[in-house]
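No value in this document is a laboratory result; all are computed from the given coordinates. The structure displayed is predicted, hence computed values, not measured ones. Cβ atoms are built from the backbone, for glycine too; each structure is taken alone.
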Structure P
Amino acid sequence: MNLNQKVILITGSTDGIGKETAKQAAIKGAEIIIHGKDQQRIENTKKEIEAFSGKVNVFSIKADFRILEEVCKMADIINERFSKIDILFNNAAGYYHEREITVDGFEMSFQVNYLAHFLLTQKLIPVLENAELAKILNVSSMIHGTSIDFDNLQGESKYSGNSAYSLSKLLNILHAYKLSELTEGENIKSNCLHPGVIETKLLNAAWSGGAPVIEGAENLIYAAESSVTDQMSGLYLENRRPMQSNPISYDKEIQTKLWQFSTEILKKHLL
């Protein structure tokens with residue numbers, strides 16, 4: 001896919017991999033929608049991308065994924081402002097050392113890293129369907145979980161920051177795979193990827209080291225442009241090639257159970 005004149009939405013794009021991906025996509029001629037939760041950082045990022053790329057039509061939007069109503073408003077604005085979305089990068093994520101509960105009543109990692117993206121994606125399906133070819137790309141991680149306990153999905157009985165984060169990344173993969181099944185035969189391709197071990201604020205919150213953000217951005221750009229993701233859906237990409245995610249992610253019953261659970265708890269927002 002040639003990114004020239006493509007409309008690309010990148011969640012969590014005011015720093016790290018998301019911002020660098022926005023910059024690289026902009027110089028390729030794409031129309032960029034950047035997203036963040038802090039207005040000043042959004043404005044600074046918008047100016048930086050416009051200066052870097054020479055573009056003056058970077059669209060910015062504010063939404064705090066810790067508040068689902070803001071996710072809904074974000075989707076409404078995009079649906080009204082844009083006739084199509086060609087590429088949706090579900091990229092925003094956080095790492096939380098302690099178990100926190102959002103105003104919506106959900107565990108923070110579960111909501112910010114997974115549930116908000118599930119909601120946003122569902123509400124943007126109309127504009128994704130309007131594209132000639134739309135790509136949904138969930139940014140996961142090579143350390144995604146190897147198991148899932150629906151009774152402890154939100155750390156109800158046992159919590160650790162590492163476990164919550166890796167579980168949320170597994171949920172991103174399960175979401176991508178189920179969505180690929182539900183959109184089979186349509187113009188939407190749903191895939192997921194590991195961006196690399198990249199030096200970001202999130203990585204430093206729990207680990208250390210990592211490659212420059214440009215490497216992570218190049219991996220996202222590859223997923224956007226690749227003829228592989230033009231043609232195929234339900235892939236997990238690592239090092240710019242399809243790889244096997246953990247076996248549990250291919251369990252159709254678990255994919256369906258998570259999808260049904262997610263739609264049920266988001267019922268009032270999906271009406």
Structure Q
Amino acid sequence: MSGAADAPGRPLAGRTALVTGGGKNIGRAIAIGLAAAGADVAVLGKSDRQAVQQTAGDIRRAGRKSFAVLADIADEQSVAAAVRDIAAELGGPTILVNNAAVRRQTAFADMTFAEWRAITGVILDGAFLCARAVAPFMTAAGGGAIVNLGGLSAFSGARGRAHVISAKMGLVGLTRALAVDLGGAGVRVNCIAPGKIATRRGPSAGAPPAHAGADHPLIGESGEPCDVASLAVFLAAPGAKYITGQTFHVNGGLFLG
């Protein structure tokens with residue numbers, strides 16, 4: 001892809017991006033970063049209308065188009081309707097960031113199947129449904145980029161998070177599968193696995209996971225959402241045109257994969 005997307009300092013000009021879970025934390029930082037690189041950005045959340053509207057408003061005030069939308073990404077019809085609305089408002093997405101996740105901490109012996117499905121439904125099913133919904137736009141445009149947000153615990157292990165870890169590692173497999181399936185259409189698919197990132201955690205998320213192995217990052221104590229966002233923006237941009245099917249660790253050396 002070329003033309004407007006090659007504008008100096010704005011490598012994503014003329015592109016539409018969709019960021020799930022874009023109202024807060026890492027998702028918000030990615031949405032703002034993509035807009036700073038020139039993209040128009042759809043900010044998707046499930047229920048926190050204020051958060052997605054705030055992020056979208058900040059993007060618009062910075063001079064880019066943005067659209068806030070609420071949808072349940074674990075529901076096929078909800079995803080389809082959201083993507084239709086985004087395409088009508090901003091144009092078909094050629095950048096997708098699958099960031100949305102539900103983080104809970106439950107001992108395996110106490111974990112119900114309903115809870116398992118609730119977590120994997122958002123993280124893994126949601127990524128599949130969103131990717132499937134936007135793939136036709138990417139193919140029609142001659143290419144695109146999908147960035148999945150995994151997690152360090154999928155590689156290091158952590159107590160009480162069998163559902164989260166399984167879903168996050170599933171994203172690694174989905175990344176590789178889609179890189180193969182969509183590569184011929186010019187769609188690149190990569191995964192980012194953040195480590196300890198300073199974010200606001202909901203009550204159900206529990207304490208940050210105690211990763212097996214190293215106790216502290218080699219560089220500082222924790223990262224910031226912008227540390228993940230900068231990599232996501234790079235992977236979405238033309239400068240990463242020869243990178244696909246890969247998983248990148250952003251953890252300050254907490255895990256040396």
Structure R
Amino acid sequence: MKRTVFFISDRTGITAEMLGQSLLSQFDEVDFTKISLPFIDSEKKALDAKRKIDEAAAQGEKPIVFDTIVTPEIRKVIMESQGLVFDFFHTFIDPLEAALGIKSGFRVGKTHSYDSQGEYDSRIEAINFALNNDDGATTRHYDKAELILVGVSRCGKTPTSLYMAMQFGIQVANYPFTDEDMEDLKLPAMLKKYRHKLFGLTINAQRLHEIRTERRANSQYASLKQCQLEIREVEALMRKEKIPYISTTSKSIEEIATKIMLKSGLKRISF
């Protein structure tokens with residue numbers, strides 16, 4: 001089964017995509033063609049979006065439309081399209097207004113606004129920290145790290161570090177255990193004094209083999225035997241040193257980061 005889906009927003013569309021994707025993920029048997037239309041912030045742009053929705057509708061089933069449009073005039077144009085429209089804001093705002101007994105202060109882009117410059121600066125600082133302390137390139141700033149991710153190469157340390165910086169404002173460094181460490185694997189001296197900041201990531205050997213093969217095919221680094229060896233040794237080290245760890249094999253970055261936050265007790269900054 002195939003179905004066209006539109007994500008429409010008067011801003012970046014991140015909210016519409018995030019919520020819409022969460023709902024669509026429950027329907028594995030459907031092949032969704034996904035189209036994002038951000039910055040639909042004028043009636044002219046809305047009419048163009050409506051035209052695209054109507055064209056998709058003319059080719060078969062009604063397309064599904066997820067929108068986070070705030071402006072009533074623009075929203076009205078989208079609602080008049082031939083799509084099956086799910087308006088996230090109005091679905092939840094109306095019941096909230098009734099429950100709270102007050103009217104909401106609809107404002108375009110409010111879900112992505114920042115209450116203070118300091119919070120924005122904290123997020124940027126965390127991103128820069130993750131980039132500058134990636135893959136064990138330097139360890140001299142580990143005293144400033146809130147979290148240090150450890151694990152074998154290509155198990156998801158870098159994307160997790162960056163996601164946690166962008167989403168939670170957490171300063172995360174990461175350190176890889178390489179094939180050269182496997183002969184006599186120990187916790188490096190520079191990590192021992194930051195043991196309380198360490199959190200491990202591991203991964204299924206077959207999945208690691210597939211990821212490494214895409215990067216460096218037919219190499220010892222990518223061989224299944226090498227992947228099995230590294231994972232076995234690193235997991236044993238983490239158990240010995242009592243470093244908490246989770247598997248990234250079948251988890252999204254969002255799920256990995258959230259589980260780390262829960263297990264480590266870290267608190268995100270308030271945006």
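From which structure (P, Q, R) was mean count of other Cβ atoms within 10 Å over residues 95-102 calculated, if the value obtained is 26.9? Here the read-out was taken from Q. A value of 48, 25, 11 for Cα extents along the principal axes in Å, for residues 103-158 alone, calculated from one of P, Q, R, originates in structure Q.
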